[in-house]
Structure 1
Amino acid sequence: MKLKKSPVKASFFMSPKKLTKNLRQKILIHTTAEVSPRARIGFGTKIWHQAQIRGKAILGKNCVISKGVYIDQGVVIGDDVRIQNYSCLYEGVYVQSGVFIGTGVSFATDLNPRSLTISGKTKKRGDWTGNPIIIKNGASIGSGSVILGKVNIGQFAMVGAGSVVTADVCDHGLVRGNPARLVGFVCRCGYKAQLDKITGLNVRMVCSICKSKFTILRIYWDKIEPNDFLVKR
């Protein structure tokens, strides 16, 4: 399930067991949190009540890991990531920098889960088959969403609350529903964008709030149903 090259850039990390008094002031780990000494934590990161960080997990700088969050072994998280209460990230999840993950989000990396092997024995860790999930820079995932294995969430994309994401989401894409489908495009500031100009294979969008402009591919624009695009989020 491991990628040959991690899609998340590394920061300067420190193992909790090697923290000096000075460094502890730069990394906050609540007394009720359970952090493996084999995890690597970036400076400025805060890990709150009852969170669990397992061995070989990597967390970047200035992250906020809220109450009850579970981060499995081998999960890689970039800088400036905020993960809200009780979200669960399992092995095979890669989160790039600047990502927001809402409350109670689940990442289902095993697409064919069973408790028993085909011979009827209880599965061990090595019996599970996981599939990588990549959340790219600046993306946001709404509370209560489920992200399935083999899915990539594009840069600055937004997943509506309660969605079940079964397919890739393009950069700046706004998806919602079960299964989630593309219903619009969002700016880096998080607000919905409007059509500015279509030129060949590209479509230029303009933010309805900050007026910033960005470009998407025409193939994604063509997937939008007109009625969806007219509905304001």
Structure 2
Amino acid sequence: MKDLLYKEYRLCMQPIVYIFFGFVLMLLIPSYPYTIPCFFIGNAIFNSFQVSVGNNDSLFTAMLPIAKKDVVKAKLFFIISIQLIMLLLYVPMIALNNALYDGCNNAGIDACPALIGSCFVLFGLFNVTFLPCFYKTGYRTGRAFLISTIVVFAWIVLSEGFFIAARAAMDQAPLFNWIETHIDCRAETGAQWCAQLIYTAVGALIWAALSSAALVRSAKAFEKVDV
């Protein structure tokens, strides 16, 4: 597995991935949907897969004395590493956003620890839609990216829209008031940190579960492909 991951980084990692890491700077835009930069990481992964397909990566890797499941696992770990790097970059940007701006984010969830939980779910949805669809053929990236884009954007609209609605209704509903004062806010008190870390942990668990499902479904699909 170590050698396969090394192959992914040496042959499949495209320079555009590093460019899209820079989209984390969008967290410095006031009143912006802060889950959007993670969507662009999906673009970077899609681009890397396109280049790999052009280089017959699936055929080359399948010819090695390894199981097809390990081929899929290496790709998934490659994707996961990119996603985790992006989330690590979110941490200083969230802190910088809080230092620069006062007030709430009118376009969705605030720049706070809970934002990372929403991004975890976004990445999990990308993994469970893009990877299995791609490995149905081992070379068609367009349909896989289209489906994953629809699902990811649906999550962005629903999640960001939920927090916008919660802010609008916080004076009418105690639940929305609690969400806005504990999750969709800057973490300053112990109760706020606790609520947001739990939210983020749940998001991470969902990401792990969806990524595991992506591995199982992709491996089964790729076993049926004659490369």
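Every number here is computed from the coordinates shown, using simple stated rules; none is lab data. Remember, it's a predicted structure, so these values are computed and weren't measured experimentally. Cβ atoms are built from the backbone, for glycine too; each structure is taken alone.
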Quiz item: Between structures 1, 2, where is mean count of other Cβ atoms within 10 Å over residues 28-35 highest?
Solution: 2
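For the read-out relative contact order in percent (Cα under 8 Å, 6 or more apart), a value of 27 was computed from one structure; give its label from 1, 2.
Considering all the candidates, the number was obtained from 2.
Taking mean count of other Cβ atoms within 10 Å over residues 100-107 as the criterion, which structure among 1, 2 has the greatest value?
Details: 1: 20.8; 2: 13.6.
Comparing 1, 2, the top value of mean count of other Cβ atoms within 10 Å over residues 100-107 belongs to 1.
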Self-check item: Top of 1, 2 by volume of the Cα convex hull per residue in Å³, largest first
Solution: 1
Practice problem: Name the one structure among 1, 2 that distance in nm of label points 7 Å out along Cα→Cβ at positions 92 and 156 of 2.5 was derived from. | Solution: 2
Self-check item: If distance in nm of label points 7 Å out along Cα→Cβ at positions 36 and 60 is computed and equals 3.6, the structure in 1, 2
Solution: 2
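Here helix-only ellipticity at 222 nm (-39500 (n - 2.57) for each DSSP H run of 4 or more, over all residues; to 500) was calculated and came to -1000; which of the structures 1, 2 was it taken from?
Details: 1: -1000; 2: -24500.
Answer for the origin of the read-out: 1.
Given a value of -0.44, -0.48, -0.60, -0.78 for log10 I(q)/I(0) by the Debye sum over Cα atoms at q = 0.16, 0.17, 0.20, 0.26 Å⁻¹, for residues 148-187 alone, point me to the structure among 1, 2 it was derived from. Write down the numbers at each step before the final one.
Working: 1: -0.30, -0.33, -0.47, -0.79; 2: -0.44, -0.48, -0.60, -0.78.
Source structure for this number: 2.
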